[in-house]
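Next up, some structures in structure tokens.
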Structure I
Amino acid sequence: MSIATPVTRALFDDIMVPCFSPAPFVPVRGSGARVWDQENRMYIDFAAGVAVNALGHCHPALTAALEAQSQKLWHVSNWMTNEPALRLARRLVEHTFAERVFFCNSGAEANEAALKLARRYAHDTVGPQKTQVISMANSFHGRTLFTVTAGGQSKYSSGFGPVPGDITHVPYNDIAALQAAFEEHQDNVCAVILETVQGEGGVIPATEEFLHIARHLCSWHKAVLILDEIQTGMGRTGALFSYMSKGITPDILTSAKGIGGGFPLGAMLTTKEIARVFTPGMHGTTYGGNPLACAVGEAVFDAINTPGLLESVKTRYRLFMAGLKAVQQRRPFCKEIRGEGLLLGCELDGSLQGRALDVVAAAGKAGLLLLAAGPDVVRLVPPLNIAEEDIREGLARLETALSQLSAS
């Protein structure tokens, strides 16, 4: 194959491992909530790189931070620390429950670290028998073997066995099932891991009662509560982290996606007491805490953690809900619109049931970027600062896509 082969979507099938099935177009540039492809066609972005581009594409504060840091220091080994990592960690400690921070590159790595830390803490403080992890059915926590097993979707773990053991799944929001799992395993539960809103599982918010019971059971049984805020964190629900509006405090929290604003970055937050069991060499990462990533993370944090932006997420939520309901009245397509802040899901109805990917594809043809969350749910996770005109234009394009689907 010649290096002169055109760099188009067709090249993907020739040279890439087929873990993905990309859209037929190739984005080449973006600004805010707008993206342009190789043909200079503009798309409204309601996907934000799967809730990653929290401030949209090429936000000036982020590009400035990256450019400035690129002239100073790109990488050092984990035998040293660096200023951007320390500054970002200090921000996270000052503005959350956390006393200690571990940086990595992705949500999967953050959850892997959280699960390992939970087991090690139980091992050191109670004993080697305290290994049981309780997770939620239909959850998603990453693609490592440990996290894909903790996730409650067998389609992601089947065929990769043997998988890690001592992981129990209970129905999400089912208090009786959660209590029964604790009773079954008694004092051997080391952790409960859950999302405050299941993202990949269909954009389903946890009830506050369920979260409070989970917190109580963990405290009573000396287990740690791990909140996976990979999607819900960094302002996505209208709070800096979702737990802050729920009246509970986790023992461990994981963050990624939006925390880097598009630059690969993840973090695990925890307390001093729990963190002490991770001693040098017990866990690590080559790129975690990278100066470039953390410099961008600083800029992201400072832009998001303001009353103005967090309040505007709630305003935009109301705009989206009103707009989606208006589309639903004119062209019925879903049975329920749910979610929090700018993490929204439309559960498809009628002839569109099971056709979330068809809706996503039709939206792409209409110039709108959407996501699926399972076969029945279309997910919207736009930039937190998306302009009102882009909300209106994107919803108009959604209606166009629905019209085209009904006509086909």
Structure II
Amino acid sequence: MGNSGLLRVGLLLLLANVGSGANDPRTKERIKGIRDFAKQGSSAIPAIEPYLADADLPVRLEATKAIAGIGTQRCLDPLVKALRDNAPEVQIAAVIGLTNFYHPGYSRTGARLSEENRDVVEAYVQARPDVVEGLGKVARGGSSFEARAHAARALGVLRAKAATEDLLEALKSKNSAVLFEVLIAFQKFGDPANASRVQYLLRDLDDRVQIAAIETAGILHNRAALPDLRDVMERARNTKIRRAALTSIAMMADASSRNLFLQYFKDKDDGLRGAAAEGLGRLKDPADRPAMEAAFESEKKMGPRLSAAFALVMMGKLELSEFSPLQYLINTLNSKLYRDSAAPLLAELSRQPAVRQQLYAALPKGTKEEKLRLIRILGSTGDRETLRALETWKTDADPEVSQESIKAIRSIQARLP
């Protein structure tokens, strides 16, 4: 059956069965028809799309999910249309479908609001303006707070900075789930201009929102928030909030915080010790290096030891040897438990050209996991010289390494002027 035939059948089914109840046999028949169409792939989208205007919610929802499941370029227009549906279930399905198109796998692993999402698309992936506009409208005024939270998360994953004003408007909802997702989106955007606009949330009464606001201040290097962060540390309701505050203060490398870092450098809490070590590392005071070397050698806990290794590399200890701090960080990329702690530390270090040189040298000797993650890191921080260093890995015998190299090269090229 050609496209025109599919469309005629779809329209006939739609017009013959408008307004039936959710359990009505005619509703079930339309849903079955949508599923049958979906099996035919993108050619069936013209036949499915009319069901987005069906009177029955289950039918509209099934149509939205079917189109999202097909997942081709032809799905974008109808999914943008579905964002305008009045039912939050349909809006959410459309949001997830659009995000999954640009970030494959999102619908399986990234769309659960109960779990924090740190995914972002590659730098070379750009969502269509009408997609961003549609998601922005849902974020600021969706049919439910859940739909708004999903849209805010999607904008963060897509790094859709053009929707910043929509996200700021979404904050007016004062709904904790929405506030949290907006803050994470701003972290992903990395735009310091947003820092002061969410600073008031540093004292939010919801722990999850407050911690996200504290993290945002650090990630966006909001030095104006330092007095507030120190006050939050003193008044923290629990250790998680205190750790987050010290970690954010540590990100800003302000000399006025040195005594605070020294105070917590030998604290009994692992997280506070680690944050203090990272803060001292970013200050790069030569007077702190002997104590940091002693901490790296004697520390028994993995987290603060990684922080001490990071600090020593920051202080100039760049050599690659069996027991060196930099090699320790690289080796930890093999650990399922700690690779997600080591990777962002290495990413920050790799902003320094001298560190990148060492990472180029580490690649040939690395395990597969080390290669994949180092290449990914270099893709996020590298320059033109990095492009040349990664050329070799484009043709690696391991297809995963080769593909990761190609993605990293494209990401660097997208960032370069």
| message | If helix-only ellipticity at 222 nm (-39500 (n - 2.57) for each DSSP H run of 4 or more, over all residues; to 500) is calculated from each of I, II, which structure is the one that comes out at -12000? | response | I
| mean count of other Cβ atoms within 10 Å over residues 104-111 computed as 14.8: which structure among I, II? | II
| request: State the single structure among I, II that was used to calculate FRET efficiency 1/(1 + (r/R0)^6) of positions 352 and 384 (r between Cβ atoms, R0 = 25 Å, to 0.05), giving 0.35. | output: I
| If you work out Rg/Rh (Cα atoms, Kirkwood Rh), for residues 24-151 alone for I, II, which one comes out largest? | I
| request: Taking FRET efficiency 1/(1 + (r/R0)^6) of positions 184 and 344 (r between Cβ atoms, R0 = 25 Å, to 0.05) as the quantity of interest, name the structure among I, II where it is greatest. | output: II
| request: For percent of Cα pairs over 28 Å apart, find whichever of I, II sits highest and give me its label. | output: II
| request: Work out which structure the value 5.0 belongs to, where distance in nm of label points 7 Å out along Cα→Cβ at positions 56 and 248 was derived from one of I, II. | output: II
| request: Using semi-axes √(5λ) of the Cα gyration tensor in Å, for residues 280-359 alone as the calculated read-out, with 17, 16, 11 as its value, let me know the right label among I, II. | output: II
| said: When relative contact order in percent (Cα under 8 Å, 6 or more apart) is compared over structures I, II, which one is greatest? | reply: I
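Each reported figure results from applying straightforward, stated rules to the coordinates on display, with no laboratory input. This is a predicted model, so every value here is computed, not measured. Cβ atoms are built from the backbone, for glycine too; each structure is taken alone.
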